[in-house]
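Take a look at these structures.
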Structure 1
């Protein structure tokens, strides 16, 4: 499989870059903005020429949720327009595209986990731009798989897990939102799943597999629950476990509103691909172990 990975700095992109070389059947080219700017058709053409991929994974995205509220043009240029250009280039070559999206396409008011057929209703610029990106990919390339995920964390870069571990070095208790729930998703677990899906799209007739899927860590918790689990795992190594105080969303205002319910039902992915991500606690354990080993 010749795989083009669009994106470089995000959690999922980094995990894909680290995982792909260990799989001997994959020749992968991961291209960040310097090598592949998905907003530039000429840059996309060069990348396709370099590897002649038979599958594309698009992780390139504007992911600064709060900053996007004041930077709408940039968010849509990358999340919608860039996704369309990449999908179009793939379609011209009859190449399938695996596009990573987000739970932010929903408003978070549903009490049950969201299924793929639920009507999107994004409440943020980020969510709106990602939804438009989904639609652009679907309209431009019939051979598409869109994967919505959420609450992605990993052992490197800036994300919830690394922020919590960094904050734990202080003596003050941590105040973490407890009235939002979701499925924490460990980036390397998601990357392994994406590579599996990509391999099937490249190797098998996939006429019944095209469409939109949810893929997130198994199980549900709050941000407070996630922080508590991270610190409990870290205390095995550091002998310290700071106090984590639950707070409400109104006590932690953000420029972009966060969905109260970000949980995703991932049953369709299991039904069609036989794939399910591990429990989110396993991701936390792996993340903390990797963090302290590095």
Structure 2
């Protein structure tokens, strides 16, 4: 494999960053994860815009290179990949070991890719089964402490949630994703996913005024639902509302749309809306990338 590091393609076993890089030392970095279909990034503009917003939140908006898309294309081509996971990272770079950053920024910019199955109508899912979801005690960090819509290298919140799942696992059962709540007990999201569920009144998903990261795939799914004139509601929901749903699914760039099998051991499962939205998503990918 070859990765893109600071403007150059580098063999994977030589692709390194400095131990003094602030992304390593403090999590002082922005990143995005996206998928490439047919050799092109899916929803590039939305991912690029969110990366820019995160960098601006961290105070180094000018560090995101103008040729970032070209670096992605070069990395895909160098690895002969049309179907891929793509991760973009922009750190504040190497600076003296002090918490307060220097005003001048020489960023570290890294592009990593990994092969995935084909997407679209003739594609296959990266997941084997619908997800078993389990509520965890770890609460989502309040946006007043760490902006929830900033996608930074600091993913300790989600890691702690996933560690809870590991500790709770048995030989018979191990959950695939945690269901995280805010400090008030309102359902927010998964460790690496956004949540949707279906009731007799339509499609539901936690509101963006909560402490969640609004995903790009989440936005696409909401657009698809509205195009079909499905009722779509964003709001504040309890765990019980999700447990009692007719259907539920998770979204992120890698999973796309992943049905939820159970929530805290209670059967939920896929249904007609989940299946239809999955088909519509696959058709959008097919039309735009193949």
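Match the computed value 0.05 of FRET efficiency 1/(1 + (r/R0)^6) of positions 36 and 228 (r between Cβ atoms, R0 = 25 Å, to 0.05) to one of the structures 1, 2, and report its label.
1
Which structure, out of 1, 2, was volume of the Cα convex hull per residue in Å³ calculated from, if the result is 125?
It must be structure 1, since only it matches.
Once distance in nm of label points 7 Å out along Cα→Cβ at positions 172 and 204 is calculated for all of 1, 2, which comes out largest?
1
Tell me which structure, out of 1, 2, gives -12000 once helix-only ellipticity at 222 nm (-39500 (n - 2.57) for each DSSP H run of 4 or more, over all residues; to 500) is calculated.
This figure was derived from 1.
A short reminder: the numbers here are calculations on the coordinates, not readings from a lab. For clarity, every value in this text was computed on a predicted model and none was experimentally measured. Cβ atoms are built from the backbone, for glycine too; each structure is taken alone.
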